[in-house]
Structure P
């Protein structure tokens, strides 16, 4: 009898390193997200990069702007808050200002925890949408890791903010909520501009849209659905939050 020829098992495709996935996120994102779908879900490297760049911004703000000025500027951007603070006795106002400075510093220092908590919560909504609305088969972990890599473009905005600060940005007009010229709102006067319009203009941020596009691609790949479904899921949620922000700004304005 002739024994059947045994074919050698196909060699498994080696996974990408985290550095390769980071580089491909900017140059060939599908390769990164395909690698994640194959089960390579390490995410700590992009997380560390995002956190370190965030601390660079913190250092720049602390050194060139000052937390007291950051808080003062935020009060000036809200006439109602400014009016309320003006009516507070001087000693109480000073105490409140110091508390606000500590809170602002605390937000910067706690940035790693805030990033993780924010992504963990937002992943729930996107994971549910891509699976139950569009028939995807992604795991929660798949979507979380995709979101972590898709967030990498935000370091471009953060580094641009650092450059703007050290290039001589006027401390008295520095807005910590819109610190880089990556959206139309950065070129508008937040006090004189209609609040709803300013909120909408600030939401149309090129770096944010870049990250959302990556998130749409990655979510579609790990869920095994059409890319258009990934875009609809991601930009649909984004549109909802933009509308909520615009509506809130209109109501408070």
Structure Q
């Protein structure tokens, strides 16, 4: 509780770091903040071309099927591959001033969350303009799901940002690992396409239940199954607790290892 109060007292610093990250990400580029929308759209274009035109999969409105899962995946994968260096990239702050070190992973995760929420504007627009539409009742579950994914994203950011201070090669490994992780998560395909004997392995992937729930809400326009939500909650809370525990142990010697 004391730690939570301390972090809350530094809420202005978190807000400043989030704003700095959002403003500085595309500083100097011609299109600037528009890249927040263009990045997922360009990925959508490539995947749609490959999987619905070249490698036909027979999924109706595949671009929608993919888009509603791709945006949440980009949020999570960025927290894994980019969040791992959020302590190292702020080494000057860590060395010179005191503040709860948890502020850095929290601010990084929140900045990625803002990007995802802005991208959802495009998702909603595409769903409405395509005629697919939205189910208002199912949408009530969307904030809950976003919160669950944010807990999970914050957990992995805590976990890897603490470890990477000591093992910096992990930064490069995670860039490759997230690429492989995407193919082991039903982002570009449905879980029903996975052979039945392998489905239990896929459900052990914490992002599987999250992606299935997003797709239920936005693509199938139905309430996510309760089992799916419960599984996502268990994974989200477990990863967050693990991340916090590892971060608490590793942060004691951050300054000496910068």
Structure R
């Protein structure tokens, strides 16, 4: 299993923020990334449906690509399916909610924190439960941000239209006076400049991508699953259930040169 790949999946391009952090932190590890772009966005879908998608993709990565670990690089899928996947599959499963939450409560100075995410993630209560589970004395404000994912998936992250949308959707967290804001969707770091312009430079933006990579690194080392760096750099494979040409073009802009040819997946 040590030579196996890390399986990372998301509804589309957002999980590339996690893939980028994993590639940078764990250059010796093989990685298989699957963007389920044929069915994105997950945020507006019923959680039961998202849970079924997550099970299907995890099974595919394990059975077809023999991955040694599954990284659910999607907040909505983590909220819907993480506990079930940990019970059902035979490899370790890492999500993005718990690492991001720990970083959020550590970042605040005034005790007022915010989470922005998809409608499905906020409605699930996953972040509310995760913040409460830390026991940190913080006041949490959550805001759903419908539309953000669609802008990222179109490659539009800085236009006037997305700025106007951000001003409207971020109003609740600004009114609450938060000084730390968790980008509770892996698509949202691509909008970090616009979000920071709206909420102000004094608000710390917390991305779960780096924290998830650190948690994954710890898991690999403590479970003896880490690939030996002496074996050379890892290979990176990218899959999409949607238009692979679009995925290659936009994905390369978002991730970097490691994203080469994309293979098609059909459900």
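Where a number appears in this text, it was derived from the coordinates with a stated rule and is not lab data. None of these values were measured; they are calculated from a predicted model.
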Given a value of 43, 20, 15 for semi-axes √(5λ) of the Cα gyration tensor in Å, point me to the structure among P, Q, R it was derived from. P
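State the single structure among P, Q, R that was used to calculate Rg/Rh (Cα atoms, Kirkwood Rh), for residues 63-198 alone, giving 1.04.
Working through the options, I get structure Q.
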